[in-house]
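In structure tokens below, several structures.
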Structure I
Amino acid sequence: MAENKTQATGASVEEFIAAVEHPVRHRDGLRLLELMTGITGEKAEMWGPTIVGFGHYHYKYETGREGDAAAVGFSPRKASLSLYGLTYGPEAEELLPRLGKYKTGAGCLYINKLEDVDEAVLAELIRAGYRHVTTVMHSP
């Protein structure tokens with residue numbers, strides 16, 4: 001069975017964010033680092049070359065494929081900020097309409113910039129997503 005491509009790498013989160021060229025993505029990356037660290041109580045770590053993750057959980061699909069993934073995380077990509085793990089919890093359905101401007105797809109939440117969303121609602125999504133993934137989906 002193929003190994004999960006996105007794994008914790010041990011690379012420097014600070015160096016990764018410092019290298020983000022887009023000034024808004026850089027600024028928002030620093031804020032998300034602060035916000036997610038404070039909410040999760042976890043130390044940030046790089047997952048693959050571009051995802052900053054917090055905490056982790058073990059997943060296993062009915063197909064037998066299994067692995068570890070970041071509980072919540074983000075990536076300051078060129079097109080938008082990609083946020084991971086925030087749409088899995090049952091609270092997301094009630095919180096997302098209050099968030100502001102965003103798109104979803106493939107289990108991700110995409111926002112152009114933090115100014116486009118209500119940070120208090122985003123914080124609740126982070127908290128709820130982290131709690132759901134680490135308790136309901138069972139962390140290792």
Structure II
Amino acid sequence: TLHGILFDRPHVLPRNRLEELGADDRWELAPGNFFESVPKADIYVLKYIMHDWHDEEAIRILRCCREAMAPGGRVLVMDPVIPPGNTPHTGKILDLISMTIYDEGRERTEEELRLLFAEADLRVTRIINTGFYISIVEAVAN
């Protein structure tokens with residue numbers, strides 16, 4: 001009974017592969033710019049999005065989600081969460097790569113993510129360790 005919206009830039013949407021899933025009535029394509037607005041939804045999944053942008057732009061994306069989310073909605077960010085200290089972590093390598101590819105893009109620590117979410121009027125409720133190098137950061141409206 002779930003229904004999904006693939007929201008992306010108009011020039012990106014034609015390259016989607018959703019037809020491979022079948023059940024065309026369960027999803028729709030929505031062109032747009034997440035710096036301006038996003039479709040109304042219950043859950044927003046941002047996978048490998050936040051690490052592309054500096055803090056101000058990341059907050060703008062989260063604010064657009066906050067403004068559009070349905071009551072009781074959630075934002076799920078799927079990115080590495082950098083652990084403290086000098087222990088090896090794949091996210092730390094990705095952080096170096098992000099800094100070389102994106103203008104001010106980077107991976108963030110738990111505290112840095114909590115501050116970004118707070119600036120967007122969202123509260124982190126939990127961080128789910130997936131056993132892989134990415135975590136799922138769940139947030140709700142403040």
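All of the numbers you see were taken from the coordinates with simple rules; none came from a lab. Just so we're clear, the structure is a prediction, and the values are computed from it rather than from any experiment. Cβ atoms are built from the backbone, for glycine too; each structure is taken alone.
With Cα Rg over 2.2 N^0.38 Å derived from the coordinates and found to be 1.00, which of I, II does the value describe? Here the read-out was taken from I. Match the computed value 3.7 of distance in nm of label points 7 Å out along Cα→Cβ at positions 66 and 98 to one of the structures I, II, and report its label. It was calculated from structure I. For which of I, II does mean count of other Cβ atoms within 10 Å over residues 74-81, calculated from the coordinates, equal 18.4? Structure I accounts for this read-out.
Matching task: -8000 is the computed value of helix-only ellipticity at 222 nm (-39500 (n - 2.57) for each DSSP H run of 4 or more, over all residues; to 500). Pick the structure from I, II. Going label by label, the one that fits is II.
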